[in-house]
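> Next up, some structures in structure tokens.
Only the coordinates and a few stated rules stand behind these numbers; no lab work does. All values reported here derive from a predicted model rather than from experimental measurement. Cβ atoms are built from the backbone, for glycine too; each structure is taken alone.
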Structure I
Amino acid sequence: MKRSVSELKLLAPMALIVVVAVCALVGSLWMWADQADTLSRNREESLVKLGLNQMADDHALLMTPITIWDKAVESTHVKYDKKWVKDNIGGYFESYLKFESNFLMDDKGAIVFAYRKGAEADTQSFDGISQQAAGVIKDLRTRFGERAARGLSYNSDSNHVGRLIAVNGKIYIIGVSFLLPDSQDPKLLAYKPYIAVGTHELSQQELVALSQRYMVSEIKLVQPGQTRPEGSAAVTFRDDSTGEVMVELVWMPDTPGRTLFVRSLAPVLMISLGLGLIALVLLHQSQKAAQGLIASEAKAKHMALHDALTGLPNRTLFADRLKQACERLNRQGGQVSVMCIGLDRFKDVNDTLGHLAGDELIRHNATKISGIIRSGDTLARLGGDEFVIIQTDTDGLSTAALAKRVLEVLTGTVNLQSGQVFSSCSIGVTLIHDSDVEPAEALRQADLALYRAKDLGRGQYAFFEVEMDATIKLRKTLETGLREAIHVEDIDVVYQPQVDHFGNIVGVEALCRWTHPTRGPVSPSYFIPLAEECGLMHELGSLVMRRAMTDSHRWPGLKVAVNVSATQLRRASFVGHMRNLLAETHTAATQIEIEITEGVLLNDDTTTQTVLRDLRHMGFSIALDDFGTGYSSLGYLSRYPVDKIKIDRSFVSNLGVDPESEAVIRAIVKLSKALNLNIVAEGVETRAQKAILRQTGCQIIQGYLFSKPVPREEIDEMMRHDRRLTISDGNVDGMKQVS
């Protein structure tokens, strides 16, 4: 009885502590949840505002192919052509740009033409709309005037303004653009430009599409006086003069904090239970101490044999399990397979999203694999992105079936907390028939097969074969040689001229070459991917960039193009590194052109945009290489600061053979001119290709027709001959373009 009273005396204050702690914890969780929901709502509101502004800007941008045109000036200010105005400012804007109402203002600000829903309309009926558009027109005039004051010419970006306004409980997109010539004709430039204005009512379907694009709940239009749902997010349109709410776009935001709070209630109760158990620990200290020692011993044993990140067996336990499997093999016969699994391009996940994202992907894939193997098999993690499976009582067909199943479950898009990634894997397999095979040898064989699977293109499996030893040794030799060559700067940089159709050199592209001391010349198509896989791309790229900057001093006025990989561009220190190289080599950024591939733009993230804009601000020009072969889009060209596009050699090589290639090139040239971009065709090898490119309007070409990549001394010689090259049969016969 006395013991019970003493226990109660101990439990009473502890119970009070538990209650206070639980209340404090619940209150803290609720405050955190509310803050998280507020941040989520603010983020969604910012995204929707960004999407609306981008939608308005895209509408206005599409006006520029019509408004930046000699014909537009000639048909308005020079000699007013009503039919042209009706067909283009009226019908074209409505049919192709989705502007239901359009009008044209002369250089004095008077409406001279109006068009609404398929027919010409009374200009006086547009006075109200013109007043609403006055602010947008003022913005465009200000932008245009600032560029003129700075001596800058207009382009697609500077000759359009798009805005969203609210009128009579509806939201409209207003696009405004000057009618300007696309030539430098001084007569046309002398005219004060007309202004084209288009309006488009934002539909519910477009709001639904905007909701889906930014993954928010359905956006709805709320009129003044209508009640907004409690806790909703909104984008509000107000009267500029009075501040009165005109209309609102409303949706229900995601509430991750509240969701997490609800899910955390059970753990909070568990915590309170755990705190209650502390009292029992104090009352039964001796017994709990003994149990703690046992638990600590078990945990230490588990940690010694298991991976801390995934809880899977580690290398030590793997070796023991394989040894046991081989002993059963000696008694019962059959086969045991060892399957080595490596995640493809796992380093890119760590580099772009961080190591926490990499750890999350590792855990995700460990769970996926664990769900498809048999209970008698073993899945272990050896470290990094490498898993291994021990499959007992198997044969070649069963092992192949399991490998295919692993490839299937590990291939696809994975949603991580920090972003979305595409995951895949490669698998190497070895079959053990002999129980005397050591675990280290079995793992080595599976690892060699894994290298073979990656060399074959990743995303597949390969069985170990004896001849793989020689292939892997060669790869290791080349990797070691490349690492040493980069360290001692034993990498050659050659240059291929970029010329106009008369043979005048207008630029050069820097290309790297490597000759192994014993293996001889190694193709760039092999050693550049090898550098990517071995983590040497930044060092190799820096070497080539430094060499190109230094050599650029030999050719004043000639721009040197240098390829930059996605791996380099996504390094946080890349912009600072480029700034240091400019200072080190005393080079002006305007002499260097950075070439990127479309894969750099694939993620379409703000980090890439920021890096490219910083480089452009420093003075570098940006060229988009291999244009047309990947994920090209008008969106990329309008969002990213690109100065030049390079037509991929696959289109050029088919000129004169495939009519579609010529049609594609004509379309690319027309697009580049509309967006005021320079254009280069690479891989030009024949006079016929040169002639067709000239007809399409592509003025700059690069290829073996004029010159293969040559050392800098030969470029010096070319520069001494008035920067002019001539076509000779030796330039083209029996040669194929190599990057």
Structure II
Amino acid sequence: MQTSIRPGVFERMPRLLRLACLVWMGSTAMAAEPIDRRDLVQRHRPVLGALDPLAPLSVGNGEFAFTADVTGLQTFPASYARGIPLGTQAHWGWHSFPNPKRYRLEDALVAYDTHGRTVVYASETRSEAGRWLRANPHRLGLGRIGFELLREDGTKAEVDDLRAVEQTLDLWTGALLSRFEMEGETVRVSTRCHPRLDLLAVRVESPLIRLKRLRVAFRFAYGAGRFGKEPEDWSRPDAHETTLVRQTTRRVDLVHTLDDCCYRVGVAYRPAGRFVPADRHGYELVPVDAGECLEFVVAFSPQPLAEDLPDVSATRSACEAHWARFWSTGGAIDLAGSTDPRAAELERRIVLSQYLTAIQCAGSLPPQETGLTLNSWYGKFHLEMHWWHAAHFALWDRTALLEKSLPWYASILPIARQTARRQGYRGARWPKMVGPDGREGPSGVGVFLIWQQPHPIYYAELCYRNRPSRATLTAYRDVVFETAEFMASYARWDEQTRRYVLGPPLIPAQECYNPETTTNPTFELEYWRWGLQTAQLWRERLGQPRCGPWDDVIRRLSPLPGADGVYQTAEGIWANTDHPSHLAACGVLPGGRVDRPTMRRTLDRVRRDWQWDRTWGWDYPMAAMTAARVGEAEAAVDLLMMPVAKNRYLKNGHNWQSDRLPVYLPGNGGLLAAVAMMAAGWDGAPDRHAPGFPANGRWTVRWERLQRMP
């Protein structure tokens, strides 16, 4: 337990000294007794009493996720289509349309002037080549699994036939427990995801099984190469094949083939049943001589499946052990003693965000912004968002979950080097919108972003802070040094002003700029300095000399742009829309070159005149981190809990943004990073308990096993 005073020491202090310590710590309180983690988690478990299109619940393991309706399966997808659609996705599940014209990224390149030098960027999106390259590869929906429920008269039941709906996501055990009635008969369903396999385990109890009025349907679709939420295209049955390759009374194996993509689906069930075709790409599991219980598991894999699949009982045991271990280790924050009316809601968001990022953002690839729930931007992931998805894992003492996705950077290092060379730079330039192959997607905005470049250095430094060893340095050395080499070569020396400048062409994190005229955004300048300094520190740790060209850029990089007593968003510009990312120069980052009074005035101006209806979910925790660093703890909570549409958290814990983007996991991850920082502090933080929370008598913050932020 990591608090301002070690547990046990506080209890042994004389009474007056203990009282003085409590006064010194303000209104916050340390976790003198261990937090009852099960109680903390379970008091925020989602409980539904009716169908809510914005509240389907998911089970998953970081590599695979299944999102269900109130029946515990995906029985009524049409009822959720305009909210959060029901999906089944895995990190390996990608598809590309045929490419008979052999389009390559070179077909989308456009030349731009960079201080008298021609540099090419993949910004062509309107050509046939640009559209194909942008849409491929796209993430697949692996299959839809739902009940076929029959009324007493033999007709198919509809969603309006359900009564007495009760559904609970038991966070401590990872079980989705569903109950409903149809024509007076009760159906109970438990749905779990295996913690190590892409496998779903389901147990159904109902008289409807005995009455032969309940079946389980499995349906498969073609890949959707359009921008939209649903990853399936159900209108092209001739474009793919679903083949039954094995069948016994207790097990079937299917192969689903879409062009060059092929994966397996195995279904094992008991008691015995018949697996019968329902249509060209659908099958139904029909229990035979069953009583009132049906159990089945469904496994998905790009490789041949194991001969024996874990059954429902084995999956339940593995799932319970996994989630008990997850919640019992890592960080925890308990706000139960607080009197601020926002505390309970903040605690709910914290707990549910831990669950959602664990099942959606802790896999072998960086996640897409909507995780494994639904598609956004063709299912591709955005590397500038990876920080918001996953940096918090290290702050919550779950560094291993961050590290699961970091080897991917090393795997695409040759492609990142090639991009840098094509543009005349050294080192490795990381893409923005990308799939697992590392080839960036053409974009009129994304290819000009640079704030994702220092991210791998930040991740590596987080890992080293939590595990300071030569093994850590060796594991990430190449990525850190190649990243820094690009950053140093990207900064251009301006002989007239005797300084290094960033851009043009460039678009900051605040994506409302003309790339051909924008220079020196505040956040990117500070991130460049911090990234290069940290890379130099890595050289020293490895016993290597500092790199002279890197030091030259650090020393002579342009100062942070300012005017009228505040920091500008970019040099010569104050734009009060989209992300207020200039705040991150002292919030996300330590702000080594930031003048605190100037940043405090900047924060005040942002709070007064920003167009908050045009922001995004991670902007609120980002601004809260800035407020904490400049000593404005009251403002930190106000910003973190700002009552605006983009800062809305649904019943299932997802951060809602819009009808087209009802799930936005960077908001969840950003929230976790911010509250960890506010509770455990940061390098150079005031020496008091929970320094980012107000000492106003309304906040009692108990926390365990959180790590300080750099």
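> Distance in nm of label points 7 Å out along Cα→Cβ at positions 133 and 445 was computed and gave 7.7; which structure, I, II, did it come from? Write down the numbers at each step before the final one.
Numbers: I: 7.7; II: 2.0.
Structure I accounts for this read-out.
> A follow-up question, please. When mean count of other Cβ atoms within 10 Å over residues 357-364 is calculated for each of the structures I, II, which structure yields the highest value? Walk me through the intermediate numbers first.
Values: I: 18.6; II: 23.6.
Evaluating mean count of other Cβ atoms within 10 Å over residues 357-364 on every structure, the highest lands on II.
> I would also like to ask the following. Given that helix-only ellipticity at 222 nm (-39500 (n - 2.57) for each DSSP H run of 4 or more, over all residues; to 500), derived from a single structure, equals -9000, which label among I, II identifies that structure? Write out the running numbers ahead of the final one.
Values: I: -15500; II: -9000.
Derived from II, not from the others.
> Also, quick follow-up: With volume of the Cα convex hull per residue in Å³, for residues 413-692 alone derived from the coordinates and found to be 151, which of I, II does the value describe?
II
> Then there's this: On relative contact order in percent (Cα under 8 Å, 6 or more apart), which of the structures labelled I, II is highest?
Numbers: I: 8; II: 15.
When relative contact order in percent (Cα under 8 Å, 6 or more apart) is calculated for I, II, structure II comes out on top.
> State the single structure among I, II that was used to calculate Rg and Dmax of the Cα atoms in Å, giving 26.4, 87. Don't jump to the answer; show the numbers that get you there.
Details: I: 33.8, 112; II: 26.4, 87.
Clearly, the read-out refers to II.
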